[in-house]
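Structures incoming, each one as structure tokens.
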Structure 1
Amino acid sequence: MEKSIISEGKTTNEAIEKGLKELKVSKDKVEIKVLENEEKRSFFSILAPRVVKVELTLKEEKTPKKEIKPKKEIELTAEEQEIASQNAEKFLKDFVKSLPTKDLKYTIQKTLAGLNINLNSENLGYLIGYRGETLYALQNILTAIAGKGINNKVRVILDIEGYKNKRVKTLEDLALKVAKTVMKTKKSVKLEPMQAYERKIIHSKLQENDKIETTSIGEEPHRRVVISLKK
């Protein structure tokens with residue numbers, strides 16, 4: 001919305017200067033319109049005090065829109081995928097031998113972004129850890145190993161006994177349950193600290209709820225989601 005004021009002075013310049021001081025802007029920031037000019041005075045008003053009126057209107061500041069270009073996903077060549085797969089294969093062969101679980105099997109799937117690796121057996125909870133901490137540490141190790149000798153970034157997605165799919169379902173159920181509690185009590189709820197991908201699941205699940213909003217607070221690794229009523 002435009003902001004305009006009427007300013008008065010004995011001369012046009014005086015009226016303009018007063019208006020600029022009131023608006024706290026420079027002359028180039030306003031449109032100026034003279035309403036009563038000191039030059040246009042009638043014979044009968046010659047004895048009246050000289051008053052010039054001007055209208056100052058703030059110009060609209062046009063903020064250039066920044067074009068947000070989507071990040072281009074890096075695609076690995078067939079050769080790079082093969083190198084990454086061989087790197088991961090070499091590590092996993094020795095790694096599996098060192099584990100107490102002897103019937104553990106793994107699969108490595110090549111993708112344009114890197115590798116999808118799955119470990120399967122029974123009782124692999126010790127490789128998953130609390131809230132997947134061990135799993136993600138192992139995923140980071142595999143990412144570093146798979147990327148050896150490759151200039152492009154290799155993304156490794158590791159899953160163990162289908163943990164990630166189960167975790168997604170658990171988090172989505174939690175999001176809906178807490179949202180109902182917040183709407184009933186009208187009080188915000190802070191969830192426990194979560195990994196970034198887990199927080200994203202909560203945000204995504206509740207983004208279409210027109211009564212609820214979600215925010216993240218805190219610093220890693222203690223960052224958590226807050227679920228609250230929209231204001």
Structure 2
Amino acid sequence: MIVAMEDVYFSYGEKAILEDLTLHIAAREFVSLVGTSGCGKSTVFRLLLGLEQPQQGHIMKPERIGYMPQQHQLMPWRTALDNAIVPLECQGVAKKVARERAQQLFTRFGLVGYETKKPHELSGGMQQRVSFIRTLLTGADVLLLDEPFSALDALTRTDLQHWLKEVVTAEHKTVLFITHDIEEALSLSERILIATTRPITTFEEVDATANKEQIYAKIGGQRQ
């Protein structure tokens with residue numbers, strides 16, 4: 001296992017969020033976490049990123065983990081290329097070398113010609129591609145993606161879903177993906193983990209061949 005949570009308990013004050021939670025993720029898996037808003041999915045990410053510490057239990061994870069938030073969080077004063085190289089700069093890589101490495105990904109991911117554009121000059125889909133390149137440039141083998149396409153229109157979102165699947169497969173990455181969109185989870189994932197309780201005590205697992213109506217029923221949700 002590349003990521004493991006064993007009997008993890010976490011609370012905010014007296015409110016338990018995770019209780020005796022065990023979670024195992026194998027290398028190169030694409031796993032979606034699905035559940036209602038506020039159920040604790042993002043808390044799992046915060047624990048894996050080291051932003052929070054479990055009050056009980058143990059977490060095994062790589063030292064370096066990449067994170068892509070729901071909003072791109074690109075710096076408005078920086079160009080697209082200079083936004084992408086932030087992780088490399090934080091690692092002490094010279095800016096010239098960092099730009100050369102990022103340029104390879106801009107070429108590969110269809111962003112040639114947009115390197116000097118500021119975020120507001122890019123489409124939503126382009127902004128998310130730059131954000132994903134920034135995540136890849138962390139050098140992490142495990143990527144946490146927190147609803148990265150939720151703010152995009154349907155056509156752009158579908159296009160980026162296909163693009164993402166191809167990229168993470170080619171890059172041999174392990175992905176944990178938070179989404180509220182069952183169709184998205186089914187199209188991208190090898191496994192889908194559904195949070196059905198509060199606090200989260202376990203994730204109910206289904207594979208990508210599951211019937212989507214059954215998944216909606218498990219989370220008690222309605223089609224959007």
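Quick note: the coordinates plus some simple rules give every number you see, no bench work behind them. Everything numeric here is computed off the predicted structure, so don't read it as measured data. Cβ atoms are built from the backbone, for glycine too; each structure is taken alone.
Looking at distance in nm of label points 7 Å out along Cα→Cβ at positions 119 and 151 over structures 1, 2, structure 1 comes out largest.
Quick one: distance in nm of label points 7 Å out along Cα→Cβ at positions 7 and 183 came out at 5.4 when computed from one of 1, 2, so which one is it? Computed on structure 1.
Out of 1, 2, choose the structure whose coordinates give Cα extents along the principal axes in Å, for residues 31-102 alone equal to 110, 31, 11 when calculated. Label of the source structure: 1.
Tell me which structure, out of 1, 2, gives 1, 7, 15, 18, 19, 16, 12, 8, 5, 1, 0 once P(r) over Cα pairs in 5 Å bins from 0, in percent is calculated. Working through the options, I get structure 2. When relative contact order in percent (Cα under 8 Å, 6 or more apart) is calculated for each of structures 1, 2, structure 2 gives the greatest result. Here mean count of other Cβ atoms within 10 Å over residues 23-30 is compared for structures 1, 2. The highest value is that of 2.
If distance in nm of label points 7 Å out along Cα→Cβ at positions 55 and 135 is calculated from each of 1, 2, which structure is the one that comes out at 3.0?
2
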